[in-house]
Structure 1
Amino acid sequence: MDFTEYIKPELLILIPVLYIIGAFIKSSLGGVDNRHIPAILGLLGMTLSLLWVIGSTEIGDGPTRAFTAIIQGILCAGAAVYINQIWKLQKKPGA
């Protein structure tokens, strides 16, 4: 499977960035419940993606740009959470 079929190549950098931010949230901000981390990463992914889309596309295509940013942000956050879960499963004994 090629991630670039779904996520714009320019936004693939968001996956490790969001992964690192999620790890930071988990280790440094003890008051945040683990079940809220994916939602936080989703919102952050959408925000960062929106900033990229606004900065790299023509003005005048507002709804399309917003939709693209939302979807790309969700996909990047989902990939970061997915990678985190795979990593956790690999560290479990008997995996």
Structure 2
Amino acid sequence: MRFNQTTLEKLEQIIAESHYLLRYERGTFQSGYCILEERRVVVLNRFLQTEGRVSALVDIIPQLQIRPEGLSPDLRHSYEDAMTFHARQQHA
């Protein structure tokens, strides 16, 4: 998985297609992000660079209620890549 702007945009689209609102805000988030599950809002620290944003979204996506079959084919592939990458990080 590449930690670049294209990957970031795909991860943002996954969240949007899953009916979550992604916001970039100031704040003191321990992990760089906060999930407000009841409101389906994900808040990322706005001061994170692209690599940090991709890393945070890869951590967040497995915690969200995302139905892969509801994603477009291109985003479904990106979702599967993110899930695989996350699983590898957990076992490393």
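Throughout, read-outs are computed from the coordinates displayed, never taken from laboratory work. Predicted model only: the values in this text are computed from it and were never measured. Cβ atoms are built from the backbone, for glycine too; each structure is taken alone.
Taking relative contact order in percent (Cα under 8 Å, 6 or more apart) from the coordinates of each of 1, 2, which one would give 36?
1
For structures 1, 2, which has the highest computed value of distance in nm of label points 7 Å out along Cα→Cβ at positions 9 and 33?
Checked 1, 2; max of distance in nm of label points 7 Å out along Cα→Cβ at positions 9 and 33 sits with 1.
Given a value of 1.04 for Rg/Rh (Cα atoms, Kirkwood Rh), point me to the structure among 1, 2 it was derived from.
1
To which of 1, 2 does the computed value -15000 (helix-only ellipticity at 222 nm (-39500 (n - 2.57) for each DSSP H run of 4 or more, over all residues; to 500)) belong?
2
For structures 1, 2, which has the highest computed value of distance in nm of label points 7 Å out along Cα→Cβ at positions 17 and 81?
Once distance in nm of label points 7 Å out along Cα→Cβ at positions 17 and 81 is tallied for 1, 2, the winner is 1.
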